[in-house]
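Derivation of every value follows stated rules applied to the coordinates shown; laboratory data play no part. The structure displayed is predicted, hence computed values, not measured ones. Cβ atoms are built from the backbone, for glycine too; each structure is taken alone.
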Structure 1
Amino acid sequence: MVQLLNIMLFTGLILLGVGYFVKRKEGKIFNITGYVLFGIYWIFQAPYFLKIADTINAVFCMLALPFFLYMAYHDFVSFKKNEDPRCLRFLAGWVFFAGFVYFLVEKIPFLTVSMIKICSQQTVWLLNLFGHNYSLGDVAYYPEICIPIVPTNEGISIILACTGIQSIMIFLGAFIAVKANLKRKIYAFLATVPVIWVLNIIRNAGIIYGDSIGFDVHITHNYIGKAGSLIALIVLAWVVFRILPELYDNIIGLMDLYKRKALNPER
């Protein structure tokens, strides 16, 4: 089942990439199929998040299929009416670039371990800079790939989600997909990706430090840490919109798709 889902995942992403690059109306067929496969993949991820009591991510997984079906519908409308809305082409490229790189890292153990190791080493370096004495444990592969930070009261480990790669790829994928001046894209990259990485290292170190002085890791990680990350992402999004107004226009275009005329506008 896992292999089938992985095939579905990467097939969907590749089809979205093809649809992004194909300028003819036939490219919309690739997008439609890609969205359906990608949405189905996320539905099957919801039970995992429910099992670990991560209700928020479980809800997002369940909403993914109706969202991508909605986008597939609009690509179908574009195909029938021979239209090419800029925001829909942008979305296909965004999902392809961000998703393909992220899932390559997630699905290939060597890349996963490398990413986690870099993040863990820098987290421990920051903690020890302030007089602590932490070190890295051996890489564990079950139930998921992780590197323990020792010693910690709660047995804290760094996993791929702790590296901030999801947020990084969301921004990076958008920068690649959007049609804008290259110089401003580079400015947007420098204003976000390094900042996300540094803030994430600080967040990891803060959670581990909180554990050392008796704070509940569940609260610091799931509530304080996630709230801080959300605030940071909102601020960074505002900065990016100032640098790349084209990105803002595309997102607003996606939100305004409901205003679009149906297949039979004369009725």
Structure 2
Amino acid sequence: MQNPYLPYPVRIDQITVETEDKSLKTFKFVFINPDDEKRFAYKSGQFAELSVTGMGEIPIGIASSPTEKGFVKFTVFRTGKVTSYLHSMKQGEIMGIRGPLGNAFPWETLEGKNVVIIGGGFAFTTLRSSIITMLDPANRPKFKDIHVIYGARSPGMLLYKDELQAWAQRSDIHMNITVDGTDDPNWKFHKGFVPTITEKYAPPGNADTYAIVCGPPIMIKFTQPVLDNLGYSHDNIIMSLENRMKCGIGICGRCNIGKDLVCKDGPVFTLSQLNTMPKEY
């Protein structure tokens, strides 16, 4: 049995600077031992612990999709000791990944349904994974309409810009990309906050339509009433939480919300489930 505290050794294969302020970088990792990649069997929505020897580890949502083989990706926001050190690392250096951890988005439930992806800021990581998964040729027939509403403060703060452009040109996905504001004359997408764009462009809620929402708390706070007004059942609104996660396996108890542990019982919950929990998130 795999020791849950033992990370898999990985090599940094590629580093991509995502944002104009360089605060977000995407790391593409390759497993040192090919069998470890098979053991690291994950689904979109799960997270893992990135482990740097002598520095510590951090929980990060998996940005790659299980349909992408030979590597795994994480987009890291530079915000503390471990993330700052990771941002200073170079291609070819060795570190560790522990996981996969937590639950995934409910893919079996979503099959045969319309899916609305709503994301803001750097919380778009597991949503990228989800879009890649759904657009895979083997998976796309399993889903009805796919809508994406994604926003950032400015064009320079959007993640995965090349992929956003490519998705926007496809006929089998409805992309609504927005920024809070910009003076860029070449900007061809929306201007406005995510809740406003959701109100204008999201399809109405019904039994066959699910929304996956990931973003900063202020975005979630103002998006929820919009989805209520559009008729979305709270059973059909799916959210991913981050709540002081540390060990990732439900031992340390730091990420509890009432009796639930975000790292083990989540991080994916329906809004109906969250409504029964203390408002600590």
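Descriptive notes on the structure:
- Each of structures 1, 2 was scored by FRET efficiency 1/(1 + (r/R0)^6) of positions 95 and 183 (r between Cβ atoms, R0 = 25 Å, to 0.05); the highest score is held by 1.
- Value 24.9, calculated as mean count of other Cβ atoms within 10 Å over residues 127-134, assigned to which of 1, 2: 2
- Calculated for structures 1, 2, distance in nm of label points 7 Å out along Cα→Cβ at positions 7 and 255 is largest in 1.
- Label whose coordinates, when Rg/Rh (Cα atoms, Kirkwood Rh) is calculated, return 1.01 (choices 1, 2): 1
- Origin of the derived value 0.90 (FRET efficiency 1/(1 + (r/R0)^6) of positions 15 and 135 (r between Cβ atoms, R0 = 35 Å, to 0.05); candidates 1, 2): 2
- Source structure (of 1, 2) for helix-only ellipticity at 222 nm (-39500 (n - 2.57) for each DSSP H run of 4 or more, over all residues; to 500), computed value -6000: 2
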